[in-house]
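Enquirer: Please find the structures below.
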Structure P
């Protein structure tokens, strides 16, 4: 019996892998061309039943046919996973969505320099993500285009020239959805304090964020100009923003993202050991 032929393999079948696979299928990729390796039986059954892909508990010779391997395991699991996969994947381009793990360490453990590292974010799950990308010099332009085509199924992307810039991408957009959810939480809490119910507060907060970001995305003007346009001196918005400035919110927010950037660099040091 011949070994099935797959074009792309996912090592790890969690949320981000699911988002990318779903996008590939919507793009027209055949489910039969996709292989997933995941030790969790529940995860494998879910992927097989919902997406129709082949899912195996451990790597085998089926990996030798793939042109791209997507690494979507936890960074601390990579070293052990690479040890059992590397003998089957020397021919492949390796694409990592693992936070913190640097391409130099991946290349060393995989025995190939053809590695692209990505920093996606969770809105990719609904096709509204943005992914920061870095490619090692050994990755060809054709391979970079193939990566773009794959990432486009989950949202937008941008390339950075040096890998250390991905620490800033991590702080800004990788962790960014949590900041937005944090502000939504605060708005919903304020709505309750002011007499609205939770559902009203949630609806108003979500619609405000969605509308404001769409307006900013479609406008050619800077966010500061858009902000000034809805801030009449002595008015309600002015009162709110003055309170935020007095509390040092902007400075604290910038400091928080620098803390996230610093931690991203520390994780790279830890995972590379």
Structure Q
């Protein structure tokens, strides 16, 4: 498998001279098997970087959406394949508290967008996950889910294929102030022995306790979880929109300096690719 990061920023897009290195587009990650099967994780503004690659794609495009907060769906209206009559798109959404899994489409309604979702010429299928802990197949991927600890709910995904395992867990508060939808021990079981963990780390210790309960984790919490779960590679995602390139580099270097036993730890960068076959990041 290989992973391509197209959007790694949390909350809102952050263009500008201080975010060039890590990127300013919101959540979108592309995962591809050795046979060419792929899934798209989330539909933040980063999904528009897939326009050229997928504009004339002939098979079904599968998009897994963690939840309906704006930064995870706001790129969808500008994803070119939705305007192609021959394109089929299958959207699977995490379980939201209000059962409003159709927000990815309904954002294109009323006076909020000039083209309405019911006017789109592509064939779009929308499916919500049936239960917090689900298991299903998408082509040659085996996918399992787990409930996020996040305001309004949502779902994390584990993708298995090519005898490898990738866990995508964002946005998620590992130690929430109230009762957890998924406990620490349940997270360890869910991501156990993952070849790659991509986990939200929007905050550092200085951001707490002010932002406790806002639905995000700290670098230190995620690293501790990854060590206990025997994760091999760890990528932090959902970077705080206020975090500059220099601040992210400093945070990354601080974490990398610790003796963790994890082969590779990095803050995910937009336009970077991690190949699990060669264990190379470029």
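Enquirer: When you work out distance in nm of label points 7 Å out along Cα→Cβ at positions 31 and 199 for each of the structures P, Q, which one comes out largest?
Expert: Result for distance in nm of label points 7 Å out along Cα→Cβ at positions 31 and 199 over P, Q: largest is P.
Enquirer: If Cα extents along the principal axes in Å, for residues 167-206 alone computes to 41, 15, 9, which of P, Q did it come from? The partial results should precede the final answer.
Expert: On the way: P: 41, 15, 9; Q: 29, 21, 14.
Going through each structure in turn, the value belongs to P.
Enquirer: Continuing with the same structure: If Cα extents along the principal axes in Å computes to 52, 40, 40, which of P, Q did it come from?
Expert: Comparing all candidates, it corresponds to Q.
Enquirer: Compare distance in nm of label points 7 Å out along Cα→Cβ at positions 15 and 223 across structures P, Q and report the one with the greatest value.
Expert: Working: P: 2.2; Q: 3.4.
The structure with the largest value is Q.
Enquirer: I have 15 for relative contact order in percent (Cα under 8 Å, 6 or more apart), calculated from one of the structures P, Q. Which structure is it?
Expert: Numbers: P: 15; Q: 19.
Comparing all candidates, it corresponds to P.
Enquirer: The value 2.9 for distance in nm of label points 7 Å out along Cα→Cβ at positions 87 and 111 was derived from one model only; which of P, Q is it? Let's see the in-between values first.
Expert: On the way: P: 0.9; Q: 2.9.
Here the read-out was taken from Q.
Enquirer: Still on this structure, please answer the following. Quick check on the output: -3500 is helix-only ellipticity at 222 nm (-39500 (n - 2.57) for each DSSP H run of 4 or more, over all residues; to 500), derived from one of P, Q. Which one produced it?
Expert: Numbers: P: -15500; Q: -3500.
Derived from the structure labelled Q.
Enquirer: On FRET efficiency 1/(1 + (r/R0)^6) of positions 175 and 191 (r between Cβ atoms, R0 = 25 Å, to 0.05), which of the structures labelled P, Q is highest?
Expert: On the way: P: 0.50; Q: 0.95.
Across P, Q, FRET efficiency 1/(1 + (r/R0)^6) of positions 175 and 191 (r between Cβ atoms, R0 = 25 Å, to 0.05) peaks for Q.
Each reported figure results from applying straightforward, stated rules to the coordinates on display, with no laboratory input. The structure displayed is predicted, hence computed values, not measured ones. Cβ atoms are built from the backbone, for glycine too; each structure is taken alone.
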